[in-house]
1. When FRET efficiency 1/(1 + (r/R0)^6) of positions 10 and 250 (r between Cβ atoms, R0 = 41 Å, to 0.05) is compared over structures 1, 2, which one is greatest?
2. For helix-only ellipticity at 222 nm (-39500 (n - 2.57) for each DSSP H run of 4 or more, over all residues; to 500), the calculated result is -11000, so let me know which of 1, 2 that is.
3. Who wins on distance in nm of label points 7 Å out along Cα→Cβ at positions 66 and 106 among 1, 2, i.e. which is largest?
4. For which of 1, 2 does volume of the Cα convex hull per residue in Å³, for residues 138-265 alone, calculated from the coordinates, equal 151?
5. Computing semi-axes √(5λ) of the Cα gyration tensor in Å gives 39, 30, 19 for which of 1, 2?
6. Assuming 12.2 is mean count of other Cβ atoms within 10 Å over residues 42-49 as calculated from a single structure, say which of 1, 2 it is.
7. Of the structures labelled 1, 2, one was used to calculate relative contact order in percent (Cα under 8 Å, 6 or more apart), giving 21. Name it.
Structure 1
Amino acid sequence: MKRRRVGWLFVAPWLVGFVVFTLYPFLTSVYLSFTRYDVVSPAKWVGLANYRALFTDDDLFGKSLLVTFKYACIAVPVGIVAGVALALLLNVDIKGQSVFRTLFFLPSIVPGVATATVFVWILNPEIGLVNGLLKNAGVIGPNWLGDSFWAFYSLIFMGLWGVGGSMVIYLAGLKDVPVQLYEAALLDGAGPWERTRRVTLPLLTPVIFFNLVMGVIGAFQYFDGAFIMTRGGPEDSTLFYALYMFYRAWRYMDMGYASAMAWILFALVVGLTGLVFATQRRWVHYGA
C-alpha cells in the first residue's frame, strides 16, 4: 500500500496538469459550444444556435474551410514529394554528406514566427530577395503577399522551407531498407529508377503514411504563417480555418461560436485521419 501511495505521489504532478490544462478545458469547450459567451458576461445557453449559424449564415465559415482544404490538398503532397526527393538525394554516400543533411535540417527547427517574419521581407515586392533576383533576370516579380492568387501559394512555398524535418524521418526509413533487396534487384538488371520504384518507395510507404497523417493534421491547424504574413487577406484568400476561429474568439470575443468551430474542426480531422487509415491497406507495405 505504501508503494502504491508513493507511485501516485510521483504521477500526481502529471495528473494535476492533465486535469487542469487538458481535461477541464476540453470539457469546458464542449459546454461553451452550446452557449453565447464573450468572456465578460456569463455564458448563456443557446443550444445548437452556434452550429446552425455556422452552416446557414456564415459565408466565411465555408470560405475558410475551402481555403484550408485547398491548402491541405496542395501543401501536403508537395511536402511529401519534396521530403522524399531530398532524402533520396542526401542518402547518397558522398563527401560532406552530414554537412548537407545538417544544412537542410536546420530551417525546420527555426520557430514558425521567426520564419514567417523573415519571409515577409524575402517576399516584399519592393526590397525583397525574391523579386530582387527576378529583376536581375529581367523578370518583374508580383506582389507576393498582396495579390489574392500569389499570397496563397507564397504560404505553400514558405512551407517547403521546413521540409528538412520530414526529410530526417525519411532518411531513417531509408536506412531500414534491406541491402540484399537492392543486390537482388541489381542482379535482375534493375536500373536506379527501377530500384527506387520497386524497392525503395514501397518499403518507405509506412514512413510516408506517418508523414501524410501528420501533414493532414498540421494543414488543418495552419495558423502562424497566415496570421503574421497576410492576416487572412487579400480578399480572404488566406483566411484559414484556424485563423478565422482565432478571429471569432479574440477579435469578436465570441468564445461560444469559436468553441463550436473547434469541435467541427476536431470532427473533420478525426474523419479525414480515419479515411487515410482506411486506405493504408491498399498502398502501405510493412516489412520486406
Structure 2
Amino acid sequence: MSQNANTAELSPNQMLWEKGDFTRIAASMRDSGEKLVKAIGVGPGQKVLDLGCGDGTTALPSARLGAEVLGVDIARNLVEAGNRRAADAGLFNLRFQHGDASNLTGVASSQFDKVISIFGAMFAPNPENVAREMVRVTKPGRQVVMGNWIPGDPTLVAQILKTSAAYSPPPPEGFVSPVRWGVEADVRARFTGAGVPDAAIRCEPETYVFDHAGTPADFVAEFRDHYGPTMNAFAAANANGKAADLERELIDLFESQNTSRAAGRTVIPATFLRVTVQVG
C-alpha cells in the first residue's frame, strides 16, 4: 500500500501513528532505549523481534549488540525512517517492516529469542490478540519483554495522556485504553489467557528518561505537532477554543517535571511497567 493510499482504508490505529513525525519525539528517547536493551540481556546471535518499534529506539541498539533484529510497526513512515537509520548505521542485521501487533501475518511461530515491545504494542487494539501473538512467535524457553505506561501515574507520559483525554471527545464504545497494559492484573490476565503460567510473568516499575535539547515549551511543541494522541487533543481543543488552555497545562506539566539544571535542556523521568514473560 502506498503512503498516499486512501486513509479510509487504514485502521484508526495506523492513522493515529502516521500523523506528524514521531521520530521527533523518539530523538529524546535514545539513551534510555540503549540502556534498556542492555539491561534485558540482548546479545550476539539472538533473534529479536521489536514490536511497535517506531524508527528503532530499541531496535538499533539491539542490532549494535549483535542480535539479528526484525522491527515491526503499524506506521509506514516510521518503518521507512527505521530502514534509513539502519542503512545509515551499516546495520545489515536489522530490517523494518509494516505490520500489526495484534495480527502478525507472515511472521512464523516460535522463531524469536526475545520479543520486545517498548511503548509500542500497548497501543494496538485487541490486547488479548497482542498477547497471543507475542507468545506465539517466541521460542519456547525464551522471553517477551514489554515496557508499558501506567495509568494514573504522576510522571510525564501518563499525565500527557490524561490531560489530552480531558480535551478530546469520548472514545468509541468498546475502546480499551492502552494504559491498561500498565496494570499488573490486566497484564497477567492477558498472558495467562495466551497460555503462560502466572508464575512465569514478572512486573516491576522502572524509569525511562526523556532528554530533549530544548526548553519544556519547545518539547511540548514537539508533542503538539508530532505525537498522534496529543495532535488529536489539540485539534479537538482548537475546535472548542481551548487550545491555549491545553498548551498552558502541558507546559506547566513539563516545567514541573523537568530535572535539568541547564538552560535550554529538558530532562524528564517517567515511570513505566516492565513486563517479563518466560514462554514455556
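Just so it is clear, none of the values below were taken in a lab; they were calculated from the coordinates. What you are looking at is a predicted structure, and each value in this text was computed from that prediction instead of being measured. Cβ atoms are built from the backbone, for glycine too; each structure is taken alone.
1. With respect to FRET efficiency 1/(1 + (r/R0)^6) of positions 10 and 250 (r between Cβ atoms, R0 = 41 Å, to 0.05), the highest-scoring structure among 1, 2 is 2.
2. Working: 1: -21000; 2: -11000.
Comparing all candidates, it corresponds to 2.
3. Values: 1: 4.2; 2: 3.1.
Comparing 1, 2, the top value of distance in nm of label points 7 Å out along Cα→Cβ at positions 66 and 106 belongs to 1.
4. It was calculated from structure 1.
5. Label of the source structure: 1.
6. Values: 1: 12.2; 2: 18.0.
Source structure for this number: 1.
7. Comparing all candidates, it corresponds to 2.
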